[in-house]
Structure I
Amino acid sequence: MDDNAPIKVVYIEDDAEMLDLIMLILNRPGMSVRGASDAMRGLDLILQDRPDLILLDLMMPDQDGWDLYQRIRANEATRSIPVIIITAKAQPIDINLGLHVAKADDYICKPFHMQELWDSISKVMNSKFPPALPE
């Protein structure tokens, strides 16, 4: 990734309000965020854009987020893209599955504070991202 190029993010989330809010907050200089409200459109964006980061909801009506995650990891062209799971599945077994079995890059439970998402992106992107929310 070019240090001057914006971080390209694809966010896949079926909740339109959540999708719009996160895109509004994260779309700023140094970051370009595109959103999809379903798994198939999300996969199309990922294959088209080759993002630097994927934010993925697990519970979607058209396809389970874990199925999409497996497709991302099985594809040679997308398997190395970091994925942060953002989900309401907050039971310890779900978190363990996400982080230790599926090996997602991070796992954020809804509801969350924006600083938590910001910190997660910074960690996953190896600090090539501002460490705090802009004023």
Structure II
Amino acid sequence: MGFSAGSPRAFSLIEVMAASAIFAVGLGGIFSAFGTSAHQFEHQRHTTYGIHLTEGKMEELLLRVSSDPQLQAGSVFGPDWFDNRGFPAASGCPAATGGLPPESAACRYRVTWSSEPGLVPQVRVTTVTVTWNEREVAKHVSLTTQRN
């Protein structure tokens, strides 16, 4: 038993085209959502590594004696470089860059720190900043503390 052109159970070409268009729009939305979530995952991963590197450098600086030359007020230090997994980078990273860090796996995160005089005598304000390149946009995380 086949369907004939006049059969009420057959689909017209217009109905098939409309269903195909709706299906294509739905697939486009799904693929767009996958792309957006992949970008969000990448951003969150970089931010997490940046936070860990910032905290690690801050802890290192807090353990140093107050007379350490890298804690002298009015100075900026670094950069220290880390790879895309948060491990210290091998040699070959630029000594200093004014703009974006390179978008390379070997030299992903640039860590700098500074020390400024505080409002109270004998107290310094220390700031650690981690910067990375995320799709040609500089992203950064900073932590600030006061110490004597």
Structure III
Amino acid sequence: MSVTRNATTRWTGDLQGGGGVTSFVSSGLPDTDVTWASRANEPEGKTSPEELIAAAHASCFSMALSGALGKAGYTPDEIVSEAAVDFTPGTGITGIALTVRASVPGIDADEFNKVADGAKEGCPVSQALKSVPITVEVNLS
């Protein structure tokens, strides 16, 4: 059974001076303002498509890593994932860097790196974003 999630953005005005509001239809999370300036310069309290992609990727990767660790016989105490999405105006998204910090009893660094690399490949958001380079940096505590 497939699941569909929905979001909308209502934009008014031109690219440089206009703005939009993104609504998270499926979850009912609070609406979030979005502007070109928040995308190409400083966020100033507004989001961007790249930040939304980063949030999706970080949460998906954390879930994929937790699942992969479970299949390998480990239960993580904690996984903290960050996704940094690089955007260059006029070019687009140029890369994504995943950084994960985790506490996983009984696993060694080599095994954790192997599981993390597999989780990156298996993460549905990683799969959707294959057109750009994706790296993973791991920190096991």
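No lab work stands behind these numbers, since they all come straight from the coordinates. Since the structure is predicted, the reported quantities are computational estimates derived from the model, not experimental observations. Cβ atoms are built from the backbone, for glycine too; each structure is taken alone.
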With Cα extents along the principal axes in Å derived as 95, 36, 24, matching label from I, II, III: II
Please compute distance in nm of label points 7 Å out along Cα→Cβ at positions 30 and 110 for structures I, II, III and give me the label with the greatest value. III
Value 28, 25, 21, 15, 9, 3, calculated as P(r) over Cα pairs in 10 Å bins from 0, in percent, for residues 22-61 alone, assigned to which of I, II, III: II
Re P(r) over Cα pairs in 5 Å bins from 0, in percent, for residues 54-125 alone: value 3, 17, 28, 27, 18, 6, 1 computed from one entry in I, II, III; matching entry is structure I
